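A.B. asks: The structures come next, written out as structure tokens.
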Structure 1
Amino acid sequence: MHHFRYTDQNLHCESVELAAVARLYGTPTYVYSATTMADNLHRLKNSLIGLDVQVCYAMKANSSLAVLRHLGNLGAGFDLVSGGEIRRVIAASGDVHSSVFAGVGKTEDEIRLALENGIFALHVESEPELARINHVAGTLGIQAPVAIRINPDVDAQTHAKITTGKQGNKFGISLAQAKLVYEAVAKLKHISLKGVQMHIGSQLADTGPFVEAVKKMVPFVEELKRDYGITYFSIGGGMGIIYPDALASGTQEWWDAKPAAQRPVSPESYGEALTPLLAPLDLKILLEHGRYIVGNAGVLVTRVEHLKRAGGKNFLVVDAAMNDLIRPAMYDSYHEIVPLHRDTSRRALVADVVGPICESSDCFAKDRQLQEVGEGELIALMSAGAYGFSMASRYNSRSLPAEVLVKGSSFELINARETFEQMVANEKIPAFL
């Protein structure tokens, strides 16, 4: 569930009218609900009943310092994939000691940064990486805590660009090779074996692939616990969110009206399916979800520039663009689009919702039916809290958008809109020109 609702026909985030945010900070602007994030994190932490669970928020989904501080205050650790993300967690006063460092191409400097700041564990993707970690830990005179990422060869039944657990993906070590790798690791002087990890993909719509992967892993995990005394099993993340009809699906009434077989995966169904498989292991369980926590907690507010009619089509041109939200262009993803002021007396409009960038791919929706809106009116792209601002760019020399966090009736700018001077601050024209 989330906390975006119409009140008196005006779209609100919690108790704040989104139009008021746009009037104060302009558009395009990302607006996030702190209460939605807290609710989602709480549901995840309580999904595996009776188990020792640590949620490591996959911060690549949204790495705003304010979001990190908020989730860290609620007890989350972090799933990190770069030195920059480690530094962001430190800057936000997050707990590195409860965080893990993943990624297939960790540099020596990044490994050193993680170890110097007391990382809970490094999740290792390859044998060459193990040698590198062993070397860096040796220069520091310590043992590096590690877990090996296993690729269980499970089809996550998701978009090809976000599947990670199939043979042929760049991630992890195959289950067939894993035993030999752990035997080799145990001989490395500066490595301390702590656990085992897997992650099969993102935006999973049902529990089936999770169950299949865990069932594949359990016998090997039991063996590792017996032979090497590992203390945790990270089952990764990947729980999907609802993008179509996101506004309706945020209500309990919508959820209750859906037959059980048609409901998307939830923390409760996830926990119900996995707890019986994980409980006998008697290990700490790490969850590394990102999109589920923040995806439906954010929207992108944008202003209509004009309605263009050409070639028998309508084009609703807005001031947001693919540099602000690249998911539709990159993944052909769906985002519900709604007006900030709802007027049921207006006619329906069928249009392509597009941005101003000089690319045909700068399109948020094709032939989308929505309420007729005109120049200067505001609309919201729903479910934009994950992989929105974190993937934003300056393409076409467009400034990065603003970000606002809402909690109850309070809201505050957490990232000001980039100025042109900030955009070019590190550029230099050489003296020979």
Structure 2
Amino acid sequence: MFVTAPSGAMVKLSTGESCITPCELEVDRSDDLNFTISKSGYKKLSQTVYSSLDGGSLASNTIGNLILLPGVADIIDARYGANYSHKPNPFVSTLLLQGSEGSYDIPTGFIAANRVWWDRDQEKTRWIKQQHQILLSDGITPNDDLSSPYWSRMLAAVAEFDLIRAEREEKAEKNRDTSIVEALSFGRTQANPNDFAVIIGNSEYQHPDIVDVKPAHKDLEAFKKYASQGLGIPDENIIEVEDASGAQMLSLFGSETDHKGSLYNRLYAQPQPGRLYVYYSGHGVPSLDTKEGYLVPVDADPEVFNLASYPLRRLYANVSQLPATERNVIIEACFSGSSSAGPLINKASPVVISLEENEVPLNIYAATATSAGEVASWDDGNGNSIFTKHYLLGASGKADANGDNRVTRQELSAYVSAKVRSDARKLHGRSQNPVFR
């Protein structure tokens, strides 16, 4: 819509359409709109109204009315279904008499004052040009008076853009993919058709009061690559469970009185026993009553964690009875009542307890991400938990201290412990000490 004072001005679009103000023209909402407004006795107005995202953009790289460079609008609109429109709309302007000193254009003094970025930073320049259009429609006349409302509003627009860009870049930094999956590389490993792995990544918790474990799915993906390429476990012998429920964990590992769950049945059906790896990434929770840790399924009720979760003690006990030549349990969880995202339960303080010692049977190699009372830290992006990250990088060869192309358990535990302690302190300012038993 175009509105002028006085009315009766001719609006002509660069595409050829025209109308007499006040009037409306139908245009593509994702295209910038070039037009002129003319009326006898008044200065011709030539402007561009820019297409921009409506508030609440669905695209992660935009905020509010942040306008995009040509061509980007159509791509994001098609991909995300974001809504675009022209701003300002309606375009309102008071026409300037012929011979008057006023101008419709951005003052040359403002452009000169911002020459360091003007036109060099296209996104910022487009944004400021759009704000200029909005000021015209608000009846604020451009001028070179530094104390005028025009200058104060335009300088405020520059500051607003800088803030929006800083917030956008901070968000992008937090959400950047820092997963090690692509970087993981393992040498040729001889496949063993009797080896087995169970990999669980509990990330998206169903109860609104339980915070999600953001890296758990990528932890699962990374550990699966290790199982397949680093350990040589056949794909058909890898059980992966994304967001395991309590029923799934019970079915897999068995109950308090019966260890013969579906995992036992799979292993028992093997022609001969092989190595077993059990990996879990997700929440752990402490019990105030029994002083033991629980693995938290995604459908757990925080009011009855002890009933809805799977005891770590039971996992060790049942795994110790499975037919295997070697049993490995790797736990990417903590039992402090907290997480890298804050308290395990929203709006609740974490409860730190000391778990009972000597809970790992002698026939299990166990590795846990933390010591008692510590928080299992995540990396500083959108990647993996730092314990899993360094465990897998170490196993891929980085832990080979003596250069014999073989990573021993002692080398792995030393490497992982040092790296995790360093990252937890550097990234989050806290202690984290993995435990290997």
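A.B. asks: Upon calculation of distance in nm of label points 7 Å out along Cα→Cβ at positions 208 and 408 from the atomic coordinates, which of the structures 1, 2 produces 4.5?
C.D. replies: It traces back to 1.
A.B. asks: State the single structure among 1, 2 that was used to calculate Cα extents along the principal axes in Å, giving 70, 69, 42.
C.D. replies: 1
A.B. asks: Please compute relative contact order in percent (Cα under 8 Å, 6 or more apart) for structures 1, 2 and give me the label with the greatest value.
C.D. replies: Top value of relative contact order in percent (Cα under 8 Å, 6 or more apart), among 1, 2, belongs to structure 1.
A.B. asks: Please compute distance in nm of label points 7 Å out along Cα→Cβ at positions 8 and 360 for structures 1, 2 and give me the label with the greatest value.
C.D. replies: Top value of distance in nm of label points 7 Å out along Cα→Cβ at positions 8 and 360, among 1, 2, belongs to structure 2.
A.B. asks: Something else: One of 1, 2 was used to compute distance in nm of label points 7 Å out along Cα→Cβ at positions 88 and 328, and the result was 6.7. Which label is that?
C.D. replies: 2
Bear in mind these aren't lab numbers, they're just calculated from the coordinates by the rules spelled out. If you're wondering where the values come from, they're calculated on a predicted model, not measured in any experiment. Cβ atoms are built from the backbone, for glycine too; each structure is taken alone.
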